[in-house]
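Please go over the structures that come below.
Laboratory data are not the source of any read-out in this text; all were calculated from the coordinates shown. Just so it is clear, the structure is predicted and the values come from calculations on it, not from any experiment. Cβ atoms are built from the backbone, for glycine too; each structure is taken alone.
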Structure P
Amino acid sequence: MHKHLVLTFLLLAALGACTKSHPSGNPDVQVFAGWTDQAFVLVGDQLYANGDNTFGQLGLGNTVNATSFKLTLTDVASVSSCFYYTLVLKKDGTVWAAGLDSAGQFGDGTTDNTASWREIMTDVKAISTGMGESFFIKTDNTLWGGGADLGWAGFTPRKLADGVLSVTAGTGSALFVKTDNTLWGVGQNLDGELGDGTENPQPVPELLMTGVLSASMSDYHSLILKTDHTLWAVGDNGAGQLGTPDKSAPWTPVQVLSDVMSFQAGPTNAAAIKYDSTLWMTGDNFSGELGDGLGGPSGTEQRTYAFKQVLTGTKQVSMRSQAVMVVKGDNTVWVTGDEFRGQFGLPPVVNGDILTFTQMSLDGFTRR
């Protein structure tokens, strides 16, 4: 995998999902993996957080690492967490932030860190965090953003585009889909992750593709879901994260899966849920993030360069930095990969790595 000059701060897309009702009366469960060893579990509209809290990114009012899940906010619809900071979208359309803000990554025009939740924007329906910038889609489908990492956004939050359906970003780059299903890209493009056939920086948004539903970027690669539910990949493939047999990094998107319902790009992995509720993954397995029992630092990494089925009965997946969280159709939560800081709340394991999908207990989580 290519090594690049480390940028100041980083981003990944988080897709919001509406709360569903269930015949049993139990609230819906969603999971959100944090970039720096955090885990967030949303039970109904109650958000629980655990793990690394160095800059207060758990929103608990302090900078003490959490060793068990704690209720941190209510009335929550969605979460996006990146490099030591977290954004939360509430059901009323307000956005709240906690953690590190030294690069203006909250997108509110300040550089003020906070360990308690701070309201930063209103009338929002989707959020996405990055290393040094944040994006917001407002209820009128306008795209807003701010932060130091992506020059196009600028430090002071401002409107960036009209008619936007979804947005995601990687390291100094971003992709957004308009309501006409066109895909646009902007930014550094260090490994061709914009998919425009080059590795040249793109200072202003360029039209890349038509017939697109959504996209997900990680460090230096991108996944793109088209309207026919085929999944396409482009950019860095050093760890097999594109799911293509060719280990080279293509500069234009290639099709890797079909019949895909949802998906997410991780730093050195990719995950996709098909319409039959099977979970498929590809890429690195150094910390057991494929959940197949074959990974771990004690032996061969067992990375794969092709998508393979790793789980059944899944409805949501979230991953960051070698940690994977999954919600099954029965609202049980399953995890695999790096748990060095105990962010999943499981008993300690050798080397801090979980090598197979393991159920995470939700006992003690309020269900109202």
Structure Q
Amino acid sequence: MHSPILLCASQPRDDVQSILSQVGYRVHFRDLAQAEATDLPSVDLILIDATHQNERALHLCHRLHNQKGDRFIPILVLATDASPRGRLANLSSGADSYLLHPFEPAELLSQVQTFQRLKQRHDRLVSKSEEVDHINQKLQNVCQRMDQEMELARRLQQSFLPQRLPEFPHVRFAVHYRPCGRVGGDFYDVFRLDESHLGFYVADAMGHGVPASLLTIFVKKSVKAKEINGKEYRLVEPGEVLQKLNRDLIDQALAEQPFVTMAYALFNFKDGTLRFARAGHPYPLVVPRAGSPSSWQIEGKPLGVFEAQFPNQAHQLRPGDKVLFYTDGVDAATFGDHSRGAASLLAAAEHYRERPIAEFIDCLARELFRDKAPGDDLTLLGMEYAV
């Protein structure tokens, strides 16, 4: 059975109703006068007979066209005026098409079937559109939840970073930390170990986003820089700190192998002795008070890949010396005509070497990455021995 059709006429049109009923259409008749005073029913096509009361029929057509709003209900007018003015009047009143009287039954059926196909296609499109809207709403809800989870991850990761750098006798620290997204894989820490020593490190977990940020939290909790046994304690050598952390990562047996680089230092701020070890991390940069900046190069494999040893290296700092730990976000650094990356970092460090550590770090962050959107996480952690 086809969808219902509304026939509005000044009198019953047995010919029209017969033609349509024979092929299965349900035709509901309504007098023109009654149709003007009632609401638009639920039908798939409206036939308006304008062969006897043309003005009233066109007025009804105009009203029904406005009443249907966004609903797609085609209006077909049965007309007698074949003049251009008459055809224009039909279309201007809101009719989608018109059929001139007299007409052949096949002409009426052809028009009705055409509109029926259009109606079916329209209804399918509307259904698909509603389905798309429903999916979009679900996606918006998912995105909102993801946004909330990302914000929670950001706040959680931020809580594991030093809220402010601690103060020590004869030592000053400064940091520039810039994740490329809301959460990142870079992290750092500075902490006092006893009356003479402090520890600090910079690390970089593989990747970006939430997985990398969760890995940073695990590493943060796994760094063991001091062993306490009753009233005694032992400061753990940097290479041993990295070795134990490496074993902890391997023991997790994660489906996706964690990959972390790190540089860790143990500093005696009373005599200026600094011991450090690195695990696949960029070489620390020393900026002496006298002399050219240079890298401290030492072997060290990344953490979490396989069992490895991490040798220690010791240096004697003098008053005014600076040490810079950083992550591979520096690979994008440019300064003047120097090559990208380490060469630009060395040149900038030489240029700003006389600045206090806080200004030194600010200048490096500003000049090396001027007008650049972060393509990777970036951390610059600087220490100045200030006796």
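A few points about this structure:
- Computed 0.20 for FRET efficiency 1/(1 + (r/R0)^6) of positions 309 and 357 (r between Cβ atoms, R0 = 25 Å, to 0.05) - originating structure among P, Q: Q
- Rg/Rh (Cα atoms, Kirkwood Rh) from the coordinates reads 1.46; which among P, Q: Q
- Calculating FRET efficiency 1/(1 + (r/R0)^6) of positions 109 and 133 (r between Cβ atoms, R0 = 25 Å, to 0.05) for structures P, Q picks out P as the one with the greatest value.
- For -12500 (helix-only ellipticity at 222 nm (-39500 (n - 2.57) for each DSSP H run of 4 or more, over all residues; to 500), calculated) the corresponding structure among P, Q: Q
- Of the structures P, Q, the one that 1.2 was derived from, the read-out being distance in nm of label points 7 Å out along Cα→Cβ at positions 205 and 245: Q
- Label whose coordinates, when mean count of other Cβ atoms within 10 Å over residues 213-220 is calculated, return 20.1 (choices P, Q): Q
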